[in-house]
Structure P
Amino acid sequence: MRGDTNVQVLVAGAGLAGATAALFLARQGIDVLAIAKHTGTSPHPRATGQTNRVMEIYRRAGVADEVLRGSEGVSSGIVIKVAESLRGRVFHTIVHEDDEQDTGLSPEPFGMSSQDHVEPVLVAKAREHGADIRFGTELTSFTQDEDGVTARLRDRASGEEYAVRADYLIGADGPRSFVRESLGIKRRGPGELSHHVGVVFDADLAEHLAADKGTLFYLRNPAFTGAFIGTNTARRNVFTVEYDPARGESLADFPAERCVELLRVATDLPDLEPDIVDITAWEMAAWLADSFRAGRVFLAGDAAKVTPPTGGMGGNTAVGDGFDLAWKLAAVLQGRAGPGLLDSYEEERRPYAQRIIDASFHNYVQRLAPHLAGPDVPEALDHLRLIFGLRCTSNAVVLDDRADPENSENSADPADPENSADSVEDPLDPTGRPGFRAPHVVVRHEGTPTSTISLFTDWTLVTLNPAWSAAPVHVPELTDDTGELARRYGIGDTGASLVRPDGVIAWRSTALPPDPAATVAAVLDAVLSRHPATTH
């Protein structure tokens, strides 16, 4: 009989959000237990594609190269079209075969690995750092009090039940989250959009696909609505087709024989003889939880939001959720921050999730459901702005970065979240304002050309003035030969920018204060929600 277990963080779910959270918690020395009711990681090639920002996170975790190995064969990017079939009439090309897909905004490339490749990499690395990850284990109940969470777990193979006591619980248990439903947290949004049959099949279609690129075709065919995805696994492809339960349709109406017929139409290959690997049903939906937190319990990934896959941001946002929770929980559990820091998780991640849902829903209407077009459909948001240009507004950012009250050009920056000019910026022309991502600039660090992004392993002060060197954070010695650092960060030769462990600018000054170290210490106390008497 397994005895009661005490851990600092219990994670329900070991998908992209849960495994990322477990990995980064374990890396920081936090005692973490992650559970999943399934017997292992996802076997399906879903959630394909990693943004540069996610690849930066994976580089920090030490798994970037392993993740990118899953991109072999499609590493040059992706082709995205709305078409009648694979070789039929094209209605709209979203990403062309010859489009340049290196934005120059990150030291990391865009990844093209799928979920079935990435999840085992994350789980293995998390275990390497000491995380306890148990598959075939189900969360059956939990309660919380002022000091922690008590959960009941069940081993699904043996039926054995046991208790776990944790300081915090992360619900990363998918769109039908037991954690969210147990908390009574409601969801809102467009809701259920469509039902799909997903067909994983093997067939040699290389001559019909772009070389060394992923292929994604949204298919609006007279016979069906669906999608075709070419994977990096030799001969492995995915086909989806919509069905309508309101008309009495179900998965049972799509036996292998019918799927083969539809595949022949989708690929324009009437003699195609595919090997069917798997046929499953899934639902496309758009939901946002009313809250991402209840006391000591947090929601992450699809438990917090469900977004259509039209845009490829669902899995990437899940990774961001897990990473954000991990560094903030670790800071609180290790006494480096006050509990108030945890308020910033919902303040930052929920508005971001809303943006992702809006953009993905817009794409869904444009690509698969033009009959839904109308004034209620959210406006499109440029993909680069979604990845690099959205602002964090919370208690973990000093939004009024006034450095010189007498200088009207650098006075207040109140950052109204409802004002798109305040909440979104063009990442190709960054401002360096607090709340935005710290720009990628190549500088000389210890004599070696280095991206600023690689410096943000902890709280970091970016400056060119040695007078800041006594600040109680990491202050790398940098040389800015081109002037790009001073310009893009807006700090000139005397100022400084305080960057959080997630690469978000927390505070900025363009002037040198009388006591730089004391100034930074006071800012840290504010953004980490800790009493000034806390040891720095």
Structure Q
Amino acid sequence: MRLRKKNATVQESLAEGNRIIDWYHTIFKLNSEDFVWEMYRQILQREPDPTGFYLNKNNIDAGKPRTAVVASLIQSDEAGEILSRKPSGQRNTTAFKLQSLFALWELEFLHGIYIQLLGRLPDEASVKRAAESMRQGVSRQTFIAQILLSAEMQGLLAHGVPASNPDISGRSSNQNIGIFLNFVVQVALDGEGIGRFIVRLTEGLLLLEKNYILHIATTDVNQREMEQTFAQLQAEFQGRIHLYHSDSMDTINRTVPADTWIVPYVGMGLAQYLQKPYLVCLHDLVYLHLPELYAKDMEHFQHVHAIAEKITANAAMVVFNSEFIRNHEGLTFLRLPVHKTEVVRFAAPYEEYTSIGVIAEYDFRTQYNLHGPYIAFPSVARLHKNHHRLIDAFHRYRLTQQGRLSGLQLVFTDELGYRPNQPEIAEALNAIADPQIRESIRFVGRIPSIHLPSLYKYAEGIVVPTLFEGSCPFPILESLIMDTPVSFGRLAVVQEVVADMSNFATFDPLDPLEMSHAIERLMINGKSVAPVQKAAFGDLLHRSWRSVAEEYSSIIDRLA
């Protein structure tokens, strides 16, 4: 009872928001029995059993280092089971902190552990050593134990705790803009929405008369991808784009001369360690809107949500692409203050598509074996993209008299296999008994971005069946600037920018029958309806990425 009473006082003294090292600086000053009692709570989230309590107390009294006792508890099987759970238990415990970190990718884990235990970011050499040791089989529990037993840890416990990770500091100017692309896994940006977004925004910023110098930072594994992604812009704007790569945020902060950072994706956990002001782009948190669809991966998305909370809390500004997402993700889910939020809408890639041009029709159709009429949905196959219902709807249309005579094909720009929605797609395809209709559904793979204008140009129409988007879907705008009509699901983000839907074949994206009727209407109207559809979008189709960049620039100026 005495130990429990004393421990209640200890618990009250440990603030939830502190780092582990802050707690340990207090805990390590306790007498041996109170120390052991609290460390069991810290790591195993329970009171000690008599055997464990007396064994560890007696060892400490006999001269065993306290860090060795903690290291032993951390490496126990019981701790391993606890740390593998999602965050649970009391929030002011080591276990709760480590549960969050154990769910992270390796680089995010390493940076989090260094901050929590050593109060600093790992330098380049430390990251490389740690990554190599883990590749050789050193477990995360063992790695933590090694840090606990290090001379640096002993010094911190003996001589005091360093200050917290530096707050985001001010800027010396606003001419040097950092683009933070430190993905912790290898990525392929060509054809991905995030890649096209950041390249267009980068070009728009360089076209402004502010003589911005852009500094692109990434991780070692993505160095070559960034070199390829920005090669054309580097050649066009010589001396104004500089590339950096490092797995250490300490190195990024010291070597990249950015005055302000743009973080284009809220799920990049390393952004929380930036030491200059940053604005983060929050495109959407789709799992919040479709929890039943993403239920089996919800633990992963809870992790993403936790990162999003940290990144947006530390950001100087959070930028959204629609009022819908600002209201739902920003103000409701994340509870951001209104003054930290801004809406900047995308632009259609008019300049890009004009410069790319189109391939000769015969050459394009021959390359992709697309002879004859086709409709398309240019998108990666993700759960909310709704490919299987579009296949169902297309099948229904092809069974009608008009559909049978049309010879129409349905084109997807992704591979068929190994996608998260493959079972649903396979089921929809297997339901098609007519081999001619089945063969008319084409998965052509991810085509190069320079071929996209041609895909749109020669299509009879574009159908966008997605269940959810964070802004007006890119394929709608891209199709219309190539004078090809569109049909799409009735989404709030589209209704924000198009007041009159009467000239569009819209549908409930959950209803394949209604979708099939929309395909029929799309085919009946033909390309003659494209000018009317373009007019319905008003200024949005004429909006340039330079205009988008001007709005970002205005935000950056206000951060000064």
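Among candidates P, Q, the computation of distance in nm of label points 7 Å out along Cα→Cβ at positions 11 and 347 that gave 5.7 used structure Q. When helix-only ellipticity at 222 nm (-39500 (n - 2.57) for each DSSP H run of 4 or more, over all residues; to 500) is computed across structures P, Q, the figure -13500 traces back to Q. Taking percent of Cα pairs over 41 Å apart as the measure, the highest value among P, Q is held by Q. One of P, Q was used to compute mean projected area of the Cα convex hull in nm², for residues 59-314 alone, and the result was 16.4. Which label is that? For mean projected area of the Cα convex hull in nm², for residues 59-314 alone, the value 16.4 is produced by structure Q.
No value in this document is a laboratory result; all are computed from the given coordinates. Nothing here was measured: the structure is a model prediction, and the numbers come from that model. Cβ atoms are built from the backbone, for glycine too; each structure is taken alone.
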